[in-house]
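Got some structures for you, see below.
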Structure 1
Amino acid sequence: MRTKEQILAMLENPGVIAVVRAKSAEQVLPLTQALIDGGFRAVEVTMTTPNALEAIRRASARFSPTASIGVGTVLNAETARKALDAGAEFIVSPIARPEIAQVAGAACRPVMLGAYTPTEAQLVFEAGADYVKLFPADTLGCTYIKALRAPLPHLRIVPTGGVSLDNIFDFFAAGCPAVGLGSSLISKEVLAKDDWTALQKVATQFVGAAQLARK
């Protein structure tokens, strides 16, 4: 079993977290394989995926040696516990819900809670969140993150929603330890066609961009 510190390292190196909203649980395994082949080490399976907990269980069992499988779109403590029992190694929520951080803390697992304002960001930090999920990031952008971290430099902000190959450099330059990638990585077309070759290609591009940005 990996330690919390080891999982944190996988989330931040290379610093790209795949946000998987699959059309079916059956897509999760081949999809995750394509992401890993493209260089990803952190995969977040959202609870909006059909039979998400079973998908997490299977993905964790198969890919745990090379990637950290987490759970996303967690809205309450009960779901967080079930996901951890299924093998999730980190928890992500789009909302500011302190009880989710309590569950993750008790299990010594990383947790990312959602925030949109300075007050929300500070509150989730004080609740024990390892990261602040800025969502949706496309409406705020890198300038907002820089402004937010000026008086609150302790915040570890992970933008999700709107991160692309065109702006990923700017988000890392703003001090983000990682970024969350959803539809810009796993498009509707890829999911509709089960085009894992195309997904691997895009994944490789994002990993390369993140590595270059970190330098």
Structure 2
Amino acid sequence: MRYTCYIFDFDYTLGDSTGGVVLAANYALKKLGFAVKDHEIIRRSIGMSLPNKFKFLSGCSDEDKAERFTELFLEEADKSMLDNTFMYPDAIRVLSEIRLSGCRLGIVTTKYRRRIISILDKFEIDDMIDVIIGGDDVKYPKPHPMALLTAIEKLKVDKNDVVYIGDNLIDAKTAAAAGVDFIAVTTGTNTREEFEKHQNVMIIDSLKEIYFTIKSS
């Protein structure tokens, strides 16, 4: 298996920002008069767009409140997200190995692009990534393929040379909709058994398995 471009989701794929998401989500819910949610419930919402996150956590479909939730979430996230985000131990090693192999790198995520830029800068790996498409860069969030297709267009690569790596069924559906190969990693909230029901070229338990794949190709 050989690709010239590896595109990653961020949360639960390259890193973990659960602490910041919990703080921001509960801040927004409380401001809007909704009950705060526990860590595990909010954890299951990671990967959703902010309007969908609001609906999932509150049970409310009001679009105006979803818009206000988004504003409040971002307000708190600007203060607390960066300090409460860490990269997985294997992530930087894998990104470095892909880069050294001559391949291109991208990130496609529902997180806002500025947030990803600040995280990459914090861990001093901002120069590794060729393209970042965040939730604020596209009209339609994942699993719509717009974000992934936009990244591919910007990278000027053929879809057959691209693989998307993610931890969520949303990512699997995004790759399928874009016509791109998908590698599932079980570091998020979805299981191997759930991923087996969707198109994938590999299901892995750690990013280091990609490292060994690259080394052997």
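Bear in mind that the values in this text are calculations on the coordinates, not laboratory data. Remember, it's a predicted structure, so these values are computed and weren't measured experimentally. Cβ atoms are built from the backbone, for glycine too; each structure is taken alone.
Hey, distance in nm of label points 7 Å out along Cα→Cβ at positions 11 and 131 derived from one of 1, 2 reads 0.6; which structure?
1
For which of 1, 2 does distance in nm of label points 7 Å out along Cα→Cβ at positions 3 and 203, calculated from the coordinates, equal 1.8? Please list the in-between numbers first.
Details: 1: 2.8; 2: 1.8.
Structure 2 accounts for this read-out.
Looking at structures 1, 2, which one was mean count of other Cβ atoms within 10 Å over residues 59-66 calculated from, given that it came out as 15.8?
1
Matching task: 21 is the computed value of relative contact order in percent (Cα under 8 Å, 6 or more apart). Pick the structure from 1, 2.
Corresponding structure: 1.
Say we calculate percent of Cα pairs over 20 Å apart, for residues 19-138 alone for every structure; which of 1, 2 gives the highest result? If you can, show how the numbers build up before the last one.
Numbers: 1: 39; 2: 46.
Ranking 1, 2 on percent of Cα pairs over 20 Å apart, for residues 19-138 alone, first place is 2.
Which one of 1, 2 has Cα extents along the principal axes in Å, as calculated from the coordinates, equal to 54, 36, 30?
This figure was derived from 2.
Here distance in nm of label points 7 Å out along Cα→Cβ at positions 43 and 147 has been calculated and equals 2.1, so which of 1, 2 was it run on?
2
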